[in-house]
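The structures considered in this document are given below.
Each reported figure results from applying straightforward, stated rules to the coordinates on display, with no laboratory input. Predicted, not measured: the structure shown is a model, and the values here were computed from it. Cβ atoms are built from the backbone, for glycine too; each structure is taken alone.
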Structure 1
Amino acid sequence: MRPFLPFAIRDVLFLSITLGLVWLDASLADRGVLGLAIGVTAGLFVPYAGFLAHEWGHLAGTLLSGGRAHAPSSLVTFFLFFFDVETSTRRQFLAMSYGGYLATLGVVALLALWIDVSRLSGVIALVLSVIGIGVTFARELPTTWSVARGGPLPTGGVYRGTPTA
């Protein structure tokens, strides 16, 4: 878990800022330019926070199943980790996949309970979250389904072998 600590700090800071913006947006009575900017920013940040939760779910599934994951070399990256397909098993791959889906279900539950669609931030957050979830499932479900039915583990992209020194 140690190589992922900087990413955890980064993502906790991002989540804190997002929650602060959502709180500030909800408490603003004045909907002037500043209120609009805060609302739009909060609405954009919420779906990205959901994406981060999805990625952390994948990582949790990987690590809890004993799979191997490698941290990216930079904090400025889209994905949280690379799944090691050379040393991980089909079961570990599926645990990694299901971890992301489970985290996404948690995000959906939080959105349903928490998002205020009477505010611009809530509408933006909800629309972008639905689009993001649809795109994520369209990209990930076919791979998970293939592996679950006996297909080979994927390669390329975030599916890599053990890095050489």
Structure 2
Amino acid sequence: MDILSHDRIRFEKSKSGALNITLEDERVIENVHCVLLFPFSDTDNFVSVVRKKGRESEEIGIITHFKEFSPLQRKLVEENIKFRYFIPEITDIKTIKAGHRLWKFDVVTDRGEKIFYVRHTRENVTVKDDGRIIITDIEKCRYTISRYKKLPKRARMEFDRILL
């Protein structure tokens, strides 16, 4: 495991928006991703820098103390983390319709209206211990309902129909 310290690496954003890292030997690794290690609530320590290698991920190294990085370097990594863990909040459900092997969700999120498709609701709709509901669509995008009781009654009835 390589420890990545602020004085040994440099992050840059490519023209396409991907995050690249330059290591101390001046080797550039393109299209890296930053992954929070446990606990997820601790965003100042223990960030893993990885890149895809085929179907697997290869770890470049771990940032143990993120506070030591410059504001610009922190911003690049924080944007990458926010993008990775971005989960739209469903605030209303217009309709959920059964199709051929798929459920069509027409919803309103905190980012606007969205239509997505879910296969096998028992596998792709998860109720967490804290009451949050996580829905994963066929493209592996995730959506959350953190306040189920705050959804309009019509939306709750529509959602309950697929869980039975």
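If Rg and Dmax of the Cα atoms in Å is calculated from each of 1, 2, which structure is the one that comes out at 17.7, 57? That value comes from structure 1.
Looking across 1, 2, the calculation of distance in nm of label points 7 Å out along Cα→Cβ at positions 64 and 88 that yields 4.1 traces back to 2.
Given a computed value of -23500 for helix-only ellipticity at 222 nm (-39500 (n - 2.57) for each DSSP H run of 4 or more, over all residues; to 500), which structure among 1, 2 does it belong to? Of the options listed, only 1 reproduces it.
Largest in relative contact order in percent (Cα under 8 Å, 6 or more apart) among the labelled structures 1, 2 is structure 1.
So distance in nm of label points 7 Å out along Cα→Cβ at positions 72 and 136, computed for just one structure, reads 3.8; which one of 1, 2 is that?
2
Once distance in nm of label points 7 Å out along Cα→Cβ at positions 104 and 152 is evaluated on every structure in 1, 2, the highest one turns out to be 1. If distance in nm of label points 7 Å out along Cα→Cβ at positions 16 and 32 comes out at 2.9 when worked out from the coordinates, which of 1, 2 was used? Computing distance in nm of label points 7 Å out along Cα→Cβ at positions 16 and 32 on every structure in 1, 2 gives 2.9 only for 1.
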